[in-house]
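In what follows, structures are represented as structure tokens.
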Structure 1
Amino acid sequence: MPRCPKCGLEVVNTDNFCRYCGADLKALSTPEQAVKAVLERRIDGIKRKSAEAIRGLVDEEHYTKFDDWPPFERQGLEALKREAEAFQVLAEYDYQSSDWRIDLFEDSASASFTINYGGTIRGRPFNIRSRVTAFLVKAGGNWKLVHEHWSRFPDEQRRGVFRRRFPW
């Protein structure tokens, strides 16, 4: 059964609009748009603090991640576990993404974009500007995240994590 590229819920092949989120399924029908929708749902999962929604977007057998938060080395599924634990102290999360590029290679895709994100952790505000690169594979008709690499812009690292809120 196909899934809505915007919300991820199951839809019928003949639907023009998602019955859950109202997305125009025909407008989101290109592979590039479907890949971008998976990554947007991934980031929105952080905003909604939904570890389950995020986990449903990854290829659990092969998933790896380099994060822009410690630890900075390559992680597997434990990256998602750490992220879910951070949801308990995360508040007011918001983000803006830009400069998207998506390249398709049959049943795999690479995507890169810039993200500005911020909020508070344990009451301390943060605002970070990072570069994100992701690798996805198409399995069972759905795109799944295999690898994510988040890295802060070098000038952001020197200034530190905790700054005035949302100066973007």
Structure 2
Amino acid sequence: MIGGIFGLLALVGFYEPLRAAHRLMILGTVGFVFVTTSHALPLALAYEFVPGYLHANNATKSALKVDFETWAIVCLVFNYIGDALVWAIVVPLYAWAAGRTHAVTRWIVWVGFLTGAVAGWLGMLSPASSVIDSITFIGFVGFFVWIAAMGVALLRNRPAPKELSTADIVP
């Protein structure tokens, strides 16, 4: 959950220098909201369901189990939507924007495309096969390499702040 919040902050930070490339880059925020919600909701569910389950009779336990499993599936769907959006669309979009604006070196752009292909596009097929799911780990690691490299490159390449003159001060 904390990683999702840091990822959200990173993509918001990346948006500023790359926003000239395309407005759709705001989708990163939407994707990370889905992912973070999918990770926060189980914590809230545990606080709500566990005490009731521990002190319930068998019929109530069965009903609580069905409710909990329904919410668990909702969390998985939210995570799937967020992962598909972030890894299959947003990371390649940010990589493309970084390449288009020449904000980072070319290898960082290609790591973004590779991450999108392996973790995103191939990752959408991971529920169909455990082999595919295992391969997507490469894209998962690639995502963290890409996000760290993007952050460092964008910080190193940012323009120096302009000096304020007395004409810039509004009375």
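Each reported figure results from applying straightforward, stated rules to the coordinates on display, with no laboratory input. Bear in mind the structure is a predicted one, so any value in this text is a computation, not a measurement. Cβ atoms are built from the backbone, for glycine too; each structure is taken alone.
For which of 1, 2 does Kirkwood radius over Cα pairs in Å, calculated from the coordinates, equal 18.2? Going through each structure in turn, the value belongs to 2.
Taking distance in nm of label points 7 Å out along Cα→Cβ at positions 11 and 99 as the criterion, the highest value among 1, 2 goes to 1.
Consider the structures 1, 2: one of them gives -24000 for helix-only ellipticity at 222 nm (-39500 (n - 2.57) for each DSSP H run of 4 or more, over all residues; to 500) as calculated from the coordinates. Say which. Structure 2 accounts for this read-out.
Comparison across structures 1, 2 (criterion: mean count of other Cβ atoms within 10 Å over residues 91-98) gives the highest value for 2.
The value 13.5, 40 for Rg and Dmax of the Cα atoms in Å, for residues 51-106 alone was derived from one model only; which of 1, 2 is it?
On the way: 1: 13.5, 40; 2: 21.2, 63.
Traced to structure 1.
Across the set 1, 2, Kirkwood radius over Cα pairs in Å, for residues 67-154 alone reaches its highest value in structure 1.
Any idea which of 1, 2 comes out highest on relative contact order in percent (Cα under 8 Å, 6 or more apart)? Largest value of relative contact order in percent (Cα under 8 Å, 6 or more apart): 2.
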